[in-house]
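Asker: Some structures to go through are shown next.
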Structure I
Amino acid sequence: MSEKKLVAIVGPTGSGKTGLALELAPRLDGEIVCLDSAQVYSGLDIGTAKPTKAERSMVPHHLFDVIDPEEHMDAAKYVKMADRVLADISRRKKKPFLVGGTGLWLRSLVHGLFEAPPIDSALRARLDAELCRSGVDVMHDRLAKVDPVSAARIGSGDRQRVLRALEYYYQTGEPISRAQSRHEFKSKRYECLTYFLDRPRDELKERLKERLESMLRDGWVEEVEKLLASGVPRDAQAFKAHGYRHIIKVVNGKLALEEARELILREHWAYTKRSRTWYKKVAGIRKLVPPLKVDEIFDEIEAFFN
């Protein structure tokens, strides 16, 4: 088995990525590596739909619960952590399965990050203060004027990526999307067999509704109450994970739970559409729509590694 080979199972929220990975990994002597920008945070369990203890007992899981909610996490940090984990998995002759939906992290891991200038702390502080005054939507509108390509890629609620794109523009005078285009991510650090697990629109929407109701029954509101009570600030990066900002408003009495349900479902669906658009551009990706022929997928992965 090549030490530079890995399998990625990606797709929108609720598509069944974890279930498929747990069918395949035990049969292939594999281990699961988190590819989800929310599941890396400790304490964010219910609202991020982390694998359960029973699921984690089936095969080793890596890079879950590795960052405190107050800490900063980005693609560069993820790549460093994932490289160490993947090297260890390879040393033990196991097979890595990356599972999640964070496309930028996968692209950065496989192709590397383009070189960017060091962060200007004064500029970051100024932009952060402007965001606090004006809101992320206003800053996203500003980004759309100077870098429409990045604005189209980045969700209006993604505070971290909006600020980073604006920082790059003001530091260099050119859109970050142009620099990324020059880089083009042509070189490869790993050979990756990528599966995009999708479902028909109506089925996926129904699964998202059922998933949300399950999260609320399992104590998502109480999870957020506990995190806030422990001292995690409301503006912590971890709380940028889908749905958490709405649950925080429920906890603070600023939003009715029923209204939060609708906002969270809308947010999840918007992310689903962006995810589909993102992965359409990935060369060689294999799209899977249930019912899945798991034995055929197993054979393909086995041939890939051998």
Structure II
Amino acid sequence: MRSLLFVPADSEKKLAKGSESGADALILDLEDSVAAERKPAAREGALAYLKAHASHTPRPRLIVRVNALDTGLIDADLDAVVAGRPDAILLPKAEGGPSVIHLDAKLTAREAVHGLPDGAISIIALATETAAALFLCGTYRDSSARLTGITWGAEDLSAELGAETNRDATGHFTSPYMLARNLSLAAAASAHVQAIDTVYADFRDMQGLRREAEDARRDGFTAKMAIHPAQVPVINEVFTPSAQEIEKARAVVDAFAADPASGVVAIGGVMYDRPHLRRAERLLARIKPA
């Protein structure tokens, strides 16, 4: 996945636009974009959309963002949507491995009820929305085989910290949120799952979106969430490896394959070691069909 587009699950119009956006994944949202009185309608909308589209080929991955574990709403969310067999659940306000284990248990029970294979539904953790969560980013590793991605968020965290803003005058995140970003990146690397960058809220500022996406890609993120369909083409472009990058990665992999006992290979007068090989293998893995 390169792009993950949030779509309120209670809006048929926005769901339809999301389907046409070109996003690699749609996040059917039951949480922040849905008012409390609209939660039941959102659950119905998400289930209807899943049932209508889950069997389509090809299609974007279908992910449901449920409400947080401590809201008292997540059980109703899961009761509604597991029957539609979403590809993954996005867990907001996750607080480390224990929260993933908790969600795993809830999914296991509901998969059994609906006759789904154990582990059919993956988990993506939204790992930095509370202050406590920052101290638990190192606990995701080996928490659950369902865990396939870790992402982060700044809006809920800034509210909890009492910040006036989470970005400076140039549009860059201030230091507390860069810490959250970097911890989520390290958490994903430690857990061997995909690192997914957060949203860029100003959907009219494509230059700012591109800059932030390129910075994320440079540092190790391989995807970014979007809040508007117009952001999807930019995100897809930035996170699609170029032909030159693919060619270079293949050359590194081929050079080590030709000399598997070597710790270092030379290509065009440049030396490449085993970390370069791992980086090349990860890049090539991203371009394989899902």
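Readers should treat all values here as calculations from the given coordinates under stated rules, not as data from a laboratory. Predicted model, so just to flag it, every value in this text is computed and none were measured. Cβ atoms are built from the backbone, for glycine too; each structure is taken alone.
Asker: One of I, II was used to calculate helix-only ellipticity at 222 nm (-39500 (n - 2.57) for each DSSP H run of 4 or more, over all residues; to 500), giving -13500; which?
Answerer: Only one of I, II returns -13500 for helix-only ellipticity at 222 nm (-39500 (n - 2.57) for each DSSP H run of 4 or more, over all residues; to 500), namely II.
Asker: Suppose you compute relative contact order in percent (Cα under 8 Å, 6 or more apart) for every structure in I, II: which one lands on 28?
Answerer: Only structure I yields this read-out.
Asker: Still on this structure, I have one more. Looking at structures I, II, which one was mean projected area of the Cα convex hull in nm² calculated from, given that it came out as 15.9?
Answerer: Source structure for this number: I.
Asker: Between I, II, which one scores greatest on distance in nm of label points 7 Å out along Cα→Cβ at positions 9 and 25?
Answerer: II
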